[in-house]
Structures are given as C-alpha cells and as structure tokens.
1. Assuming 0.70 is FRET efficiency 1/(1 + (r/R0)^6) of positions 89 and 153 (r between Cβ atoms, R0 = 25 Å, to 0.05) as calculated from a single structure, say which of P, Q it is.
2. Looking at structures P, Q, which one was Rg and Dmax of the Cα atoms in Å, for residues 169-248 alone calculated from, given that it came out as 20.4, 52?
3. One of P, Q was used to compute helix-only ellipticity at 222 nm (-39500 (n - 2.57) for each DSSP H run of 4 or more, over all residues; to 500), and the result was -500. Which label is that?
4. Which one of P, Q has relative contact order in percent (Cα under 8 Å, 6 or more apart), as calculated from the coordinates, equal to 23?
5. Identify the structure, out of P, Q, from whose coordinates semi-axes √(5λ) of the Cα gyration tensor in Å was calculated to give 29, 24, 17.
6. Given structures P, Q, which gives the highest value for mean count of other Cβ atoms within 10 Å over residues 201-208?
Structure P
Amino acid sequence: MERIPYLGQTILRWQVGPSCFLALPEQGARLMNWNVTLGDGSVRDLIHWPELTSLTDFAKIRGGNPILFPFCGRSYDRGTEGMWRPEGGQPLAMPMHGLARQGDFRITRLDEGGFSALYVPDAAAKISYPYDYEFIVSYRFEPNGLYVELELTNHGTTPIPWSAGHHFYFTLPWTSGLTRRDYIFEVPATRTLRRNDTGQLVDGPHLQPRETLDNHALIDTIFTGVRGHQFQVTERPTGARLRFRTGFSNTNAQDAAVVTWSSDDKAPYYCIEPWMGPPNSPETKLGLHHVGGGQTQKFFVELRHG
C-alpha cells in the first residue's frame, strides 16, 4: 500500500497481484478505481474513475463506488421526496442515496489488504438519522477481486432501520472497440420493480434472465428475488466475466436487490448496484432491515474478475 498525491488530496493505492485499487477512505469511504493488468501486459479498467481537474463536490463525482447509507435511492414521506418517517415519529430530511457518500470517515484499519473506515456523522446527519450507532465500511482487496462489507452496530435500545448499498460505476466497454451490446447481464431474479413518482414500487419490465446492456429497459430497473444471491456480467467476445455475490449476517430479511443504471448511451460507465433492498424502504417496508439494541448487522458484496 502506498500514498499518492492527487488533486490536493492524498489517496491510497494497493497493488495486489495483477489488481490495482485506488481509494480515498476519509471521503465517503470511496473506492475510486480498480484495474487489472492482463497476461499480455494490457490493462483492463473495471471500476471507472473520470479524468478530473478538481475534487470539488467529491460526493457527486460519477465514478468509483459511492456508499449508500442509511437508505438507497430516493426517500419519500407520503409522496414528499427527500423525507422519511421513523416508526411512530415525525418526518425527517433524507438526501438521495442517504448520508454517507458525502460524509466524513475515519480510518480504523489500514494494511496491505485493504481498509476499514468509520462514518463520522455531522450535525445535520445526526438530525436526519437520530440513533446511537457505528457504521463501518471495510474493503478486502484480492488478486482477482474484492470483498466489501457494510456493518451497522446499534449502541442504543431503539431498533435502527437501514437498507444500505453500493453504486458501482463499472467501466464499459472493458475492451476498446466493443459496445454495450457485447456485454451480457445475467441475473436470476424472480421479480422486477420500478419506483413511481411518489416513491411507491410498481411492477417493472419483463426481462429475460440474460440481457445485453444496450437494452434500455434495464435502466432504473430493480431486480429482487435473486436466486443464489449471485449475478454476473460477461464480455461476449473474450468470455471475461465479472461475478457478484451478496449476503447478510444477523438479519432475517435475506432478499437483496440489484439496480441497473446509466446516465445515457454514451457514458463511459454502467452501474450495477447491489442494495440491501429497493428504494424508499422505510415507507414501503420492502427490503427494510432493523438492528436491535446492542446488535450488529452486516451486508457484504464480493466481486470476482476472470
């Protein structure tokens, strides 16, 4: 692991076998880039990071893996966007994708295999999410993949609701000259959903278990009931794959969600986002988890390239 100056900040770099990882843990616990050196010496960029001249408004940079906590996507309270309502309480402000991606973190573990970082909520975050808790993001970097764990510990007595997740920006195409049509997204989901304008979940498009990433119907689709908690992307001409596996600990609600999104056809990235549940979970209750007093819950995502 080494420290590298970058646009007025110091970022961290790990070289683990053929894989190189860049991160800025103190800002949003953000993994910025993952690239792999192939056998012929070429480099395959897997997690996208844009060319920048400044890190201003870091949270909104479209790249890396923004951490979504405590809730993913847009939150609503009785049709009002940007709000959520705790059980039996009054509505509270909740930005899109939650609080952590624009928040400060403190590194609690730093070694040759990765890092752990503790979220440090500011005054506004404490009002929006008024609980006594610790939220930790942990990365473990490996030669052909990574493992990332979101961990929430309740230090109080009131059960804490959460439904966190990831917003991976994957480079697309991986190989020069290819297009989105050359990539197959394979997800054995039993249900697809969409969010309507008031935050409610409605049935999504009918999709096949294997779809090419040029299919516009994939954009903003929420997949649930994923059998085996595994899904993958395959580059057809080369057979290269990116495999995903998700899982939980200490929670009875085991059905995670996967969201597919890109800003437009020409964007150099495509987002495949493992979430603990669909958006607006505090209101719909679908995919909402609760951590009891003195308890800890975890949500993990494992990625493998090969």
Structure Q
Amino acid sequence: MNDIPAKITAEIKKVIHGKDNVIKLTLCAILAGGHVLLEDIPGVGKTTLAVAISRALSLKYQRVQFTPDVLPSDLLGFQLYDKNSGEFRFQEGSIYTNLFLADEINRTSPKTQSALLEVMEERHATVEGVTRELPSPFFVLATQNPFGSSGTQRLPESQLDRFMICLTMGYPEFNDAVAVLKGDSSIDLKTVNAVTGADELIAMQKTVHDLYAAEEIFEYVVALTEQTRNPEYFALGLSPRGSIALMRMARAHAFVSGRNYVLPEDIHDIFYAVAAHRVRMNARAKAEGATLPVLLDMVLRQVPVPKVNP
C-alpha cells in the first residue's frame, strides 16, 4: 500500500510541473482526512491540480465558481416542487460529491461561506431540519485570491481553522514554464490515469490514522502549539484543532515518505502549511518588521527537538 502515494504523485506530475512539495502536502492532507486551501493569483494551476487529483484517485468531482450571488442552497440543496407527483422532492446541491472544489471562495458572501462550516467539520448537511450524510470520502479543496484583490473579503478565523493546510503554488520555474507551454492542460488531463479508488483511499486513511507515534512526538506537537501562543509575538496561536491537524498531517507525511512511524522531521516539513493560516502576528511583531515565516521558524528553533527511537 505504501507504493500507492508514489504512483498517485507520478500521475499528477503529468500536468503539474515543478510543484512536487505542493502535490505531496495536498496528498498528505487528503490521506489525513483534511481540507486544503490554495491561496494564489489566478492562472497558476490550482484547478488543474484539483482535477488531476480527482482523476488519479478516481473520485467524483464537482466545481463551483464562487461569486457574490452564489446561495447556500446552491451548495446544500433545496426542496423542489414536482408537478407530476404533487409533492416536494429534495434536489441535491453541488457538495454531494467526493472532491468539492470551491473556486475563489473569498469572493462569495459570508452567509454562503458559513454554509460550508458544518459540511467541512461534520461531513453532513442540514437542509430544512433534515440532515443528510455526504459521500465518503469527502474533501474540500478551496482556492482564494490574495486578500485585497478586487471583490475579495477575508475568510473568518473559524473557517480558516477548518482547512487542514494552506498552500501557495507560486509561479513556475523557467524550465517548468517551458514544459507548460509545450503542453495543453485540457488534453494532458486525459493522460492522468486512476491509481486507486474510494475504498482503497479510505483504507489508506485508516492506516494513516493508526500510524505509530511515540509519546515524545505528542509532547513535541503540544510544545510547538503552546509556543505559537506566546503573546510577545502572536496575537492568535494554534487552536486545539490546529494541534490535531499537525499530528494527523505528520502521520500522513510519514506514510507518504514510506515509513510506519512518525519522526520530528515529519512535523518540520508540514509545520508551516498547517500553522501559517491559523496564527496571527501581534502589533509589536509587525512594528519590528517580522514576517510569519521568520516567526514560525523561530518557534521551531525554540522548542527542543526530541530524540525518538523508532
């Protein structure tokens, strides 16, 4: 089973060039059962990544372009009157899928954004008092334009905390840009083959959930979490949900790396992706010209790294 992540990655790399770390971390989040937020400018391959993942994992895929007029009922569904039967029937919304791509999520209304909160946390949707389970597995892969772009608004902390990781794809390197020009993403996506299915993915998630972690690893995660709450530099630190995300992502990273145990290095490799969108610098840190990457690196340096015997 441990060779499946490598095969999935190889298929996605057919259409996503030079973003190996983004692919790896996104796959880790899926194996950990979490949601992914991609923050970047339009046109760098965020949607292509989502479609490639859905094809490689053989998952049902739905995409919604978020605009100010998208309603919660568009996502959750609504009761529709059937003239033939004379009764109301439920019309499913777009979230009843395995992989839901919320494109430019920060361009829609807060009411529609909040409709996703229950879905992301509970994996079910409640419409007019009736709760309906979503397909399993279920993931949200959301994209957002950088805050300050035309028509955008900042996501609330409660919603950001639901995303296991936040990533930035960035511009491609020179050689990767040349490779992109030589290809056609709409055609190349057809070359992405299915490596696994929903049942195998659920089995891998269970393996990741049960992956061995020493007591020192748990204590290390808590120590890092508490260090992000240092009021000297941070106005908002990692929540308990954030520390759980660190642990789950570390297990998934170890699995994708071909190990059945967690090392501190796994936490280091996923720390920024898990923590950056959850913490906030205070006024003093901003006045001193500090940046979030520098502060999170400082957190990693200040907490002693435990010695773990696999």
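1. P
2. Value 20.4, 52 for Rg and Dmax of the Cα atoms in Å, for residues 169-248 alone corresponds to Q out of P, Q.
3. Answer by label: P.
4. Only structure Q yields this read-out.
5. P
6. Q
Values quoted throughout were computed directly from the atomic coordinates according to the rules given, and no laboratory measurement underlies them. What you are looking at is a predicted structure, and each value in this text was computed from that prediction instead of being measured. Cβ atoms are built from the backbone, for glycine too; each structure is taken alone.
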